[in-house]
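Next up: some structures, all given as structure tokens.
Derivation of every value follows stated rules applied to the coordinates shown; laboratory data play no part. As the structure is a prediction and not an experimental result, all values here were calculated from the model.
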Structure I
Amino acid sequence: MKGYFVDNEGNVINKDSKILFESFTLTKDGEIPKLFPFLKFNIDEIRGDFEMDPLGNPMLQRTKEGHLVDNKGNRVN
């Protein structure tokens with residue numbers, strides 16, 4: 001899926017910038033670990049604000065520096 005909030009190190013963070021998944025725990029394609037359905041957290045706390053394309057992929061924008069961002073300008077993966 002991707003489109004999660006990330007910090008400068010690529011860690012998945014929530015809206016309060018708290019690290020929920022360190023970058024080394026993400027899959028090769030940037031997904032959070034498969035164990036996340038068993039954890040107690042709200043997926044909306046780590047997912048950016050974006051539209052989905054017809055295939056269900058997030059439509060993300062890039063900054064001048066090449067970072068992916070959501071509709072609100074938050075950095076995402």
Structure II
Amino acid sequence: MTQEKVNILLFKTNIQTILDKQRIQECFDKNELINQWNIDLQDVDCVLRVVSGTLTTAQIISTVEDMGYDSTELE
């Protein structure tokens with residue numbers, strides 16, 4: 001049995017409202033390379049968490065920025 005490598009990527013964002021989250025949701029839910037994702041709107045950093053076996057940090061940042069939001073990788 002082989003195990004798929006899964007990356008959990010964390011980002012600080014400026015996604016702050018339910019409307020912002022809904023815009024991101026439309027894009028992320030359609031992306032088959034994203035296994036799971038969520039945004040903590042209660043956190044001061046509005047943390048975006050993405051679980052994917054193939055996407056890179058740069059690809060997620062690019063996707064978020066293409067939608068008009070800022071994101072920075074958290075370590």
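Please state which of the structures I, II yields 12.1, 42 when Rg and Dmax of the Cα atoms in Å is computed from it.
Structure of origin is II.
Tell me which structure, out of I, II, gives 0 once helix-only ellipticity at 222 nm (-39500 (n - 2.57) for each DSSP H run of 4 or more, over all residues; to 500) is calculated.
The read-out was computed on structure I.
Suppose relative contact order in percent (Cα under 8 Å, 6 or more apart) works out to 43; of I, II, which structure was it derived from?
II
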